1. Determine which structure produced the value 20 for relative contact order in percent (Cα under 8 Å, 6 or more apart), calculated from the coordinates; the candidates are 1, 2.
2. One of 1, 2 was used to calculate FRET efficiency 1/(1 + (r/R0)^6) of positions 25 and 121 (r between Cβ atoms, R0 = 30 Å, to 0.05), giving 0.55; which?
3. A value of 17.5 was computed for mean count of other Cβ atoms within 10 Å over residues 65-72; which of 1, 2 is the source structure?
4. Starting from the value -5000: which structure in 1, 2 was helix-only ellipticity at 222 nm (-39500 (n - 2.57) for each DSSP H run of 4 or more, over all residues; to 500) calculated from?
Structure 1
Amino acid sequence: MVLTRLQDLELQIVVGVSNRHAHLSKADLATLFGLDAMTVYRKVRQPSDFAAEETVSVSGPRGTFPKLRLMGPCRAKTQVELSLTDCVTLGITAPITQSGYLDDAGPIDIVGPAGKIHVEHGVMVAARHIHMGPSHARAWGVKDQDLVKVAFGGERGGVMDNFIIRIKDDWVPEIHLDTDEANALGLHDGDVGKLIKE
């Protein structure tokens, strides 16, 4: 019984609720802000990432979000991560996909203090996923791109399918959900979910 409880504890992973945000390429950062790098506003759980001081305005056919937070550091390509509800608000059709998979991403207009850009393939809805390092993956018996389930407790708790395991050397374990998914289950940043292996 003690061993079972220990195993359950080891499979608990912290939740990171991801609000709408944008990643910029270096070229687009220069166009929108006249900057070479973003300013750190707040560190996040993943060691190499941060929320930036800089914000942009993003627009679609139906509406605008006037103050969208940037996340750093710069990426190879600019992408805007929205929830499905956000996409409806802006009038944008965007795929549910992994970060960086932008071939079918939706169009978006982005405005900063120094300029504006149109990104034809820039908007995506992030597929739910779990960050972790190689040692965590070995310990839990999973590998990059595996699909797993996660159980969440609480008054509106439940089990969600299709979490993609994503592995990088310096990543720490963290479940990423967007605001639509978190609100549906009554989850907050810092809650935990239990990894279910099949």
Structure 2
Amino acid sequence: MLVSMIDLVVLASGGGTDFQSIVDTIESENIPARISLLLTNNPHAYCISRARTHDITYKVIDHRGKSRKEHETEMIKAMDLAEPDLIVLAGYMRILTEGFVDRYYGKMINIHPALLPLFGGPGYYGERVHKAVLESGMKVSGCSVHFVTCDVDMGPIIAQKCVPVYHDDTVESLSQRVLNVEHRLLPDVVAAYARGRVHLEYGKAWIE
């Protein structure tokens, strides 16, 4: 069966290792997808260098000095020109408004460094997530890919992967172990979406 190529827009704010994992997997595994645009709010983000290396179009839309509405209006204009079939939040460090989320509901996904619905929501990002996991005494952590909704990190979960939590773990060691798994899970979900295998119905998501 012939599978059509889908266009991706990736949003990132920092180093872009999750972005890189998608790029590498598309190039090495013949995924029917192309990244039409990398969008970042950080003019100094290293993900820009990654986009340049792979000749991927990128745009910086700095949020500083703008209202949230002004910033998102600029984002929407740039994203809609790229005509994305899927929008991937890959370390994008801004909470999006209800109007923005509703506009792209069902075709915007996010990667979160914990097993949602645990350790998610406002305030849970980056090292804060792993610190909370360690303080809780949990023996397992991981990452989740979910559809984005107005409730931060609470959208329908598409897929998850687990990692063990060891007694001598630090925030840094646990973070790296989770990140390694993120770099496999996120491209896998993108590949499944590109092949029409990700489904969303009645508030539940799954991979066929």
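All of the numbers you see were taken from the coordinates with simple rules; none came from a lab. It should be emphasised that the depicted structure is a prediction, and the values quoted were computed from it without experimental measurement. Cβ atoms are built from the backbone, for glycine too; each structure is taken alone.
1. This figure was derived from 2.
2. Matching structure: 2.
3. The value was obtained from structure 1.
4. This figure was derived from 1.
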